[in-house]
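What follows is calculated from the coordinates using simple rules that are stated; it is not laboratory data. Keep in mind it's a predicted model, so treat the numbers as computed, not measured. Cβ atoms are built from the backbone, for glycine too; each structure is taken alone.
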Structure P
């Protein structure tokens with residue numbers, strides 16, 4: 001058991017370190033966002049096809065038509081999520097886009113309440129209010145150098161949209177419990193390929209070797225390898241440890257943005273980002289308010 005936790009922690013940490021660097025790969029590729037996502041899907045599909053084949057996931061009885069349809073639906077959501085998030089990087093910076101993207105737990109909360117009549121507790125409302133306050137602080141902050149007001153707000157809106165579509169994909173994934181995760185990932189990237197094929201490559205193919213290297217890495221490493229590490233870790237770790245280690249991702253993204261592009265959060269942006277991360281942690285770990293505060297709020 002201890003060995004599983006140790007191995008799972010290493011795998012989860014590696015997965016989050018990889019995820020936190022993807023913004024740099026997106027921006028340094030110099031490609032339109034649609035093309036970046038298309039090539040990620042293509043090289044990710046090739047990697048995941050080999051993985052699924054080696055694991056024996058192509059058996060005839062492993063997927064029903066219903067599960068296939070759900071996986072495709074999840075693929076649509078995850079690809080739209082990538083398109084919006086990657087587009088947000090150049091408009092609001094990797095740091096801000098990532099912090100706003102971490103409102104995902106609250107998107108799940110809202111969808112659950114609206115469509116599945118899930119109960120929202122006082123504690124959840126409190127964390128939602130904290131995250132919303134953080135969002136207001138980020139929106140009202142002066143954009144960093146190199147980001148204009150209109151683009152900055154558009155980037156924030158795109159990051160919020162990405163969080164919403166990620167939440168949709170997560171809800172669909174719950175319906176696919178028991179289905180091999182690598183197979184789900186393969187269906188998702190193949191779905192992305194079919195979605196983007198009519199639009200990709202309008203500006204021509206990449207011309208530099210380093211551009212191809214970055215695109216291949218996003219498919220093979222940030223998609224194929226990352227899925228292997230992530231799902232392997234989830235199988236080994238308790239939920240609270242998985243949640244704790246997932247916060248490595250935004251911290252790494254902040255560091256990458258600072259070191260690679262010199263972007264430093266303004267004090268108001270930093271405070272808003274901290275509020276969102278604290279609220280997300282509160283939702284993830286189920287932190288509760290003191291009973292007196294809950295009583296007064298109700």
Structure Q
């Protein structure tokens with residue numbers, strides 16, 4: 001599992017991409033097209049180039065409209081993906097309706113499956129692995145995991161809870177629309193959590209699952225305390241700090257982090273102590289991931305006025 005964000009320049013302005021990366025953001029989606037053209041807010045050059053400048057994988061999403069047809073909209077979208085080199089994440093179809101009050105027509109729910117299937121199959125025919133985004137209610141109705149689109153990456157939005165089992169399989173979960181990320185000026189930022197690495201494959205059709213090994217409950221400690229965590233020792237060993245989030249996507253009581261000392265199987269330190277990295281923020285207000293490749297245990301210093309969880313993944 002890993003933290004990601006999706007942004008649109010009309011609503012979010014990124015002022016410090018290194019700050020975004022230091023916060024633990026591991027992938028970014030940028031709005032690149034809308035219906036038959038670019039979005040009203042303009043092209044996504046600044047956002048794509050900014051994410052790439054600090055090494056964050058970045059991809060694009062396309063906001064669907066009733067016209068033109070699915071293949072034509074897919075071609076507009078892929079034109080922007082190719083122009084910008086936004087291939088760090090799979091190209092994603094946003095299957096939302098227009099905002100309330102918009103005069104633009106929406107695709108009727110009964111026609112969305114056919115439109116999305118044609119769009120995604122056309123994306124696949126152009127050498128990209130396709131993806132689709134929708135809310136939990138629509139996913140339960142359309143069940144994108146039953147569409148028969150090879151390798152489809154599925155992204156479901158549901159705030160305050162995981163998507164329903166009735167929505168079927170998914171790879172990404174948008175769990176908040178009101179997050180705050182250092183380096184981004186906005187009323188709110190969409191926060192996403194990945195449950196596979198399928199979104200990172202770009203044009204390559206491969207799939208890698210990140211395994212949740214254990215979820216550890218960490219007790220309240222008003223003073224600095226330490227806890228030992230046992231990791232997998234693999235090259236994907238990581239921990240995810242998970243304070244309890246409110247409906248707005250933030251913790252009422254932050255977790256304050258200190259040093260995290262990671263050790264390998266030969267009892268040697270492996271580095272990667274986040275305290276020593278530029279831009280380290282000890283105040284954890286939402287889920288945050290730290291990578292410790294090769295570590296078999298880690299000693300974490302913290303204080304917190306509320307219990308919180310740590311996911312150990314590998």
Query raised in the report: If we compute relative contact order in percent (Cα under 8 Å, 6 or more apart) for structures P, Q, which one ends up with the highest value?
Result: P
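To which of P, Q does the computed value -25500 (helix-only ellipticity at 222 nm (-39500 (n - 2.57) for each DSSP H run of 4 or more, over all residues; to 500)) belong?
On the way: P: -25500; Q: -5000.
For helix-only ellipticity at 222 nm (-39500 (n - 2.57) for each DSSP H run of 4 or more, over all residues; to 500), the value -25500 is produced by structure P.
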Query raised in the report: Just checking, which of P, Q has the largest value of mean count of other Cβ atoms within 10 Å over residues 49-56?
Result: Q
